[in-house]
1. Say we calculate relative contact order in percent (Cα under 8 Å, 6 or more apart) for every structure; which of P, Q gives the highest result?
2. Identify the structure, out of P, Q, from whose coordinates Cα Rg over 2.2 N^0.38 Å, for residues 23-78 alone was calculated to give 1.22.
3. Which one of P, Q has FRET efficiency 1/(1 + (r/R0)^6) of positions 39 and 111 (r between Cβ atoms, R0 = 30 Å, to 0.05), as calculated from the coordinates, equal to 0.25?
4. If distance in nm of label points 7 Å out along Cα→Cβ at positions 103 and 159 is calculated from each of P, Q, which structure is the one that comes out at 2.4?
5. With Cα Rg over 2.2 N^0.38 Å, for residues 127-174 alone as the yardstick, tell me which of P, Q scores highest.
6. One of P, Q was used to compute helix-only ellipticity at 222 nm (-39500 (n - 2.57) for each DSSP H run of 4 or more, over all residues; to 500), and the result was -8500. Which label is that?
7. If distance in nm of label points 7 Å out along Cα→Cβ at positions 119 and 135 comes out at 1.5 when worked out from the coordinates, which of P, Q was used?
Structure P
Amino acid sequence: MNINNEVDLIRRKLKSENDFSSNPIDLSLGVIPPFIGSSDIKLIIIGQDPTIKNVASRKNITCTLNLDKKNALRTYIHGICSELGITIENVYATNLFKYFYTIPPAETMEVLRSHLKPNLALLQQELEGFKNIPLIALGEPVLRLLTHENDKVREYWDYNPITGKSNGDFKFSQAIDNKLLRDFYPFPHQPSIRKVFYKNTFAKYLKFMKTSLM
């Protein structure tokens, strides 16, 4: 399967039949392919889309999550890998939406919900080649698109609103409860990991993830 060709067909069809004036699909930029490590794949990371706020910088994006470049997000993913006992070379990272919108589409969730079906079907097909590989969903918009509209990452990390800490009763999204039809672990996107709750719970949730995969 040529993913880029499939994505191009999807975005052009959506552009012609179901585009939104509030946030049009941007066909002036290319499709963004997955990041594929050079070793055996041991972790899959699912992002949202490549539409960063800085319009001028979008043309410099060449793969999912910009993982081919040294940046804060790659450092974050490296930290996840280290806790799991793997390296970034064991990662396959892909986006739910692999093309650009005019503005970051988390600001227009109705657009993403309307465009979800063909992109989700392609993602499911893409992941067929990675049976029994653990999945991480990166960011709250992706979590909500794959589960329920009001889901929060911190609920899976067992946030206690009284103490501001985790009680440690962690969970993941089970295949029977999500649209992806695969178990996955919700993680905050990179900027949110700086928040005290996530920073203090990061290693504990990864220990839970590692234990639950055994």
Structure Q
Amino acid sequence: MNFQKTYNAMELKTTKGDLIIEGPITSKQLASLEFHEDLVAFRPPVQQHKALVEIANLPEGRIIIARDRDTIVGYVTYLYPDPLERWSQGSMEDLIELGAIEVIPKFRGASVGKNLLRVSMMDDAMEDYIIITTEYYWHWDLKGTGLNVWEYRKVMEKMMNAGGLEWYATDDPEISSHPANCLMARMGKRVNPDSIQQFDRLRFMNRFMY
């Protein structure tokens, strides 16, 4: 697989200040920037900053960031699915996962998430991939946003739609364990039909099990 990465950037004006949304950025660039202390959704900020630097070092790893001067205030990650997930079982070189997306509370509601996804898809190389995301309600900041599960799901779907990701059915047990959980995906224009068939088989692995 040719892991080509073409840098793109845009300026986003918000009522809380102007942000630069850019990427994919290198591990060296990531390490040189501050990581906002409110980026706590997945790990303590210091640990998550380190994890992002490691992802950026992977051949397929892509990190798009939103920064306020020299401080990262939002990001989205792309990498191969976790080996423990069914999505890795096909060993598909052209399937990558939107693993995490996070924006600090100060800039929520300013379309930062949507624009992180838009900048991600500006890279023509993304047309070579099936991009998936698995959304689980237990990862959502329901308390911080004051939204219920269904309101949050609606916001999440609209944000993912901005990057061209759409809802896909699946019999994955973890996703099926709650009706708000979902699988979303974007098919790149150059993905071959065999890969799409393989993805469909991964979506419905339990179809013939009794």
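1. Working: P: 22; Q: 18.
Across P, Q, relative contact order in percent (Cα under 8 Å, 6 or more apart) peaks for P.
2. Numbers: P: 1.22; Q: 0.99.
Source structure for this number: P.
3. On the way: P: 0.25; Q: 0.95.
Computed on structure P.
4. Values: P: 2.4; Q: 0.7.
So the calculation was done on P.
5. Working: P: 1.35; Q: 1.28.
Ranking P, Q on Cα Rg over 2.2 N^0.38 Å, for residues 127-174 alone, first place is P.
6. Numbers: P: -10500; Q: -8500.
Comparing all candidates, it corresponds to Q.
7. Numbers: P: 1.5; Q: 2.2.
The read-out comes from structure P.
Since every read-out is calculated from the coordinates, none of them should be taken as a lab result. What you are looking at is a predicted structure, and each value in this text was computed from that prediction instead of being measured. Cβ atoms are built from the backbone, for glycine too; each structure is taken alone.
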